[in-house]
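Listed below are the structures to be examined.
Bear in mind these aren't lab numbers, they're just calculated from the coordinates by the rules spelled out. Computed from a predicted structure; not experimentally measured. Cβ atoms are built from the backbone, for glycine too; each structure is taken alone.
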Structure I
Amino acid sequence: MSQGFDNQPALRGARVAEQAGIDLGLRNYMLRVYNYMALGLALTGLVAFYAAESPGLMMAIFGSPLKWLVMFAPLGMVVFLSARIGSLSTGTAQLLFWAYAGLMGLSLSIFFLVFTGESVARLFFITASVFGAMSLYGYTTHKDLTAFGSFLTMGLIGIVIASLVNLFLHSSGMQMLISTVGVVVFTGLTAYDTQQIKESYFESDGQEIATKKAILGALNLYLDFVNLFISLLRIFGDRR
């Protein structure tokens, strides 16, 4: 009895040390995901800004059929990277992620010409605040968001279809509706995707697989952030 009792502090200490190791590993993993995402956003912002400052480049892109390639190439890269990341090398996955972020910069450069710089900056920080709060919620909540995420995914599919239709209708009313729904959907997806990324850490993976999962997680959060930003900008942005 006495010997068993004396072992309890050591056992508790071992459990605490094990849990601390898991928490430290999880924090490092999530930090890697957020670093990829932040660097991707920085690359997108730089490309968008410098492209918008080049009238010749903007005319070459958006004054010709090339605009369709710039608009739809990022979507194709997302689909390809998401579907094939398991068979890609880590270096190739990273290269595709950076290439995607750069192409998105070209695609989003038009917003610097449509909206004032002040409103772009203001809504970027609002987006960052909302994103940070929802990502923190997704990381800390003990509630399973799977059902919530499935509902939001259906909403995302609806947004994509409606956006494609509106490319031909050019309806400002439909665009406002799409943006409003987009704010709700991408705010919720931020929490859901964060929880999914956190849960994926606890799967037993090698270093290479863990790195590719971090890249894919960063891509998902990047998409949530950018689409939330665009939706808010279209609703509240001040046009030139």
Structure II
Amino acid sequence: MSEAPRLVLLDIEGTTTPIDFVSRVLFPYSDARFAEFLEQHASEPQVAADVEGLRLEHERDRAAGRNLPPWDARGAAYARWLLAQDRKLTALKSLQGRIWQQGFESGELRGQVYPDVPAALRRWTAARRRVAIFSSGSVLAQKLLFGHSEHGDLTPYLSGYFDTVMGAKREAESYRRIARVLGASSPAAVLFVSDVVAELDAAREAGSATALSVRTPPGPDPNGHTRILSFDELP
């Protein structure tokens, strides 16, 4: 990269945070608590809206002939089924975020990030570069992970959070939208860092600079993207 873009957009899982933290800690935590959480909070407007989103998706899955659990009063069984399928449904991610919020605020959960991440966030902020997050996890979940990290509160270094409300991570238009929301002159002002080549391909199609985060070599074929082993390699 001849000139460092002024905006850095980061993926989370496998990029700032170990993949196994999500699969080993966060997913089981929410999976075990869906039924209890929905029973206690189903009457809350935001939770009710998420449950309605699950119900509509359940109808679409049923119409498609998928083998899925029947819809119960609050959709807990279907939510757990979606989690097992690793579906990136916005309503599901929103509910997960609310369950994780209880865990982070109680101290049961602490966000994990790679050791080079806090230093990079400080370095970019000192250089007056803005840093934002784009993850399939909800905006709430993103804020909780960085706000309750093992390295302390990292949210002062982050100026934006984006989830699938902006669009799929493998669609170029999502990156164009994010660039506009961040006030970038064009997507070319954004560097997107991810461990998923297909996401980087979409960002490159939108016009952004890209870097493939490889935390465990050799990693995937970079397909022409800059390959990094650590954020220390980024200006």
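Annotations
- Computing mean count of other Cβ atoms within 10 Å over residues 165-172 across structures I, II gives 10.8 for structure I.
- Which entry (I, II) yields the derived value 14.8 for mean count of other Cβ atoms within 10 Å over residues 37-44: II
- Identity of the structure behind 15.9 (criterion: mean projected area of the Cα convex hull in nm², calculated), options I, II: I
- Value -12500, calculated as helix-only ellipticity at 222 nm (-39500 (n - 2.57) for each DSSP H run of 4 or more, over all residues; to 500), assigned to which of I, II: II
- When relative contact order in percent (Cα under 8 Å, 6 or more apart) is calculated for each of the structures I, II, the largest result comes from I.
- Test item: Rg and Dmax of the Cα atoms in Å, for residues 125-204 alone calculated as 12.7, 35, pick one of I, II: II
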